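Derivation of every value follows stated rules applied to the coordinates shown; laboratory data play no part. The structure presented is a predicted model; accordingly, all values stated were derived computationally and were not measured. Cβ atoms are built from the backbone, for glycine too; each structure is taken alone.
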Structure I
């Protein structure tokens, strides 16, 4: 065994007994001796009447640190000054020699972590963090993080959810092409050429399984055939077992579900790949977590992101003189756009929805994912006008944009609002001339961030955008302090004038 989450019976016992309040703590622990010797010691002593599992764990493992736990806020600082001071606190040094049997995947360059329980780099978080690093002029960190993602893709065949071994079964929303475009603003066209191999590997990962599709097998890994020339993507995970970092929660949910247990686990993991873990967006029954069916769903945001990846790859092929490949990938991007508009736009409702390919219809879950076609300028002006009306009437709240319209106790549902979706919504509205509404989104959300900072001295992972005070809750773990993407989007917004 190489990692804590491979300890078998001992790992399961610790997680199911909730030795730690947060299920992510134990997989991140560092063993004080070899895992095999710890496992043998556990096997020898577990049946003793006086065996204390919690003491055994603390005797044999070092606890992981909480990022930024020793950082003291200075109440005289503005949020902008606070964020500038936090960049170095949230920056990790290169992991040249990680501890033996650590679940951390080493990275060759410095990188910014979100903060709190999130002690490693996260894929889609990083793009929104980079927006703030750009505002701070920290191009060195942006370039280093891109190099780290290239390293991960080259060595593991994907950019994983985060640089932990237990994340290697899945990725996250593919923002690499946007990161490359962002960096190109600073260094020019050479960034596009330099990271062509990264984007090529990224595209291969999201297209894997296409060759196995047929009339009998409509879906394979991330790719789904919808008939004719329509191929769109879904979220997926290589594994169908409980997530090590949420082991107990996954096992307990599976016991309440009518689905086959492996199917529940894969749907949970696929939702974790989406970054929206968790939301009624993925539920067959809007209020029923046990009905989670992520792999049945074609997400509108994911396919917008892959369209941007295809478009960027086609552009780079033009730069390096690969005309045939430029044409092919460009055609693929156009096919994806047509399929997306055909299956995810609802003319009656005037809104973009996810599409359940097994049921052959949209999901009817109204969510902020509908803003991605506007962010990427894939919508028509009429589409955008109708979406903007719904955003203004239903989604805009005193603290910014609410993620969905349902309150389920899941953290990616109402009443919470999240930094990345504020940015997507803000830019999407501006792209179609809805500047007044965009400014209201910006003002409401940045004011909410300032208010929580004034009261607590913290930048947090998410905000309750409906209620006075704006402190958020819900989900599998407490609201986290730090916080990478909040810092990034806040700086980007206040500097966008």
Structure II
């Protein structure tokens, strides 16, 4: 598979720009998922000739030169089956076989589960939460295939991209690979850790690239930041600073509203896409408007908790393999990162964790469920967990579950929306510190919200309105999608807890 030549939609140059700025298709992702029928040079040469004609129609040209993606079928019916039976059957609907059809799709060696809706490829962090449901259904074969696929991407590209598309090769997503490997090892034993040791190490090296070269004068390199106390922390980033191909015109509209250099705006938008929270007031300077986006200036509490887990899993591997030198090094790294998360992200006065603005050297004060990650990963003390639990109960808990932030904006990762992965992180985090009643209440309300929508529509959705369960979730760059991988996975996991 390594010999497969990858196709980059940006290589179509003027044609690519013309299509994406024409808003010919209602979804910017549609054209970039198409497959060219001919080589680039032939298509571009033909375009230069044809566009000069008076009767030229761009749509006709695209249809003649590209295989367009199949329209997303939204008429799949469960035939009024009970929700759990429907979810068991959905795995086969959402499963994709290895394909090398061309276009922007990066081939994978094994079967995998897509989220659903407009998402025709695998997504990185989505897949961990999907796997939790596959574990309940004893579909360990699919989990192993997906872990192997992600290991393949690491070995081929040095990291796991946002999704298996070439236009995602500038960024990753929240690093859940270590949790996936750990989950699979629960089912297949410790040998799984050793099998994927090199992949875990390579992915960790990707996130930590620059840790040995940052200095007090040059404290930033890609995803690594040298903090003022000498500790290393991480941020979200993207190696490119152009509009995202899958949201080209949307990104241009945002940059046009900003007084900041457009390249900086584009990189901040892409970095927020790497966070998985695309988009949230969490990343905005004014907590309201996307054109104030400042993602690359922030130290996200959740990202640093995830990398802490990776360090802890590597420590476990080095213990198994009796690598005393790396064991000692990673003990030190773990101590340093835990201390840094609590030093920079914990606010004792407000009793909550916040992202840290490392340039302004202060916390952002955006209340979000990222604060549940230190509970999920056992970073918080009991006293800290009590304060976080109190705020979650008082401010985040609503009729249909917990809301993502407390800010009501037109962004999908804000109030009033709730998302399956954050229900799970919060539920497990609270249970870790014996906040059983609150955790159970979140679980009960979220499951009921899922069930009510399912029995009304026979669909599982990407996100839900948790503040008004009679209303649909909305906002964001695209309509709410049905399917839906991680919602299905978390429903099954919570239901069977």
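Given a value of 0.40 for FRET efficiency 1/(1 + (r/R0)^6) of positions 31 and 439 (r between Cβ atoms, R0 = 41 Å, to 0.05), calculated from one of I, II, which structure does it belong to? Of the options listed, only II reproduces it. Highest-scoring entry among I, II, by mean projected area of the Cα convex hull in nm², for residues 95-190 alone, is I.
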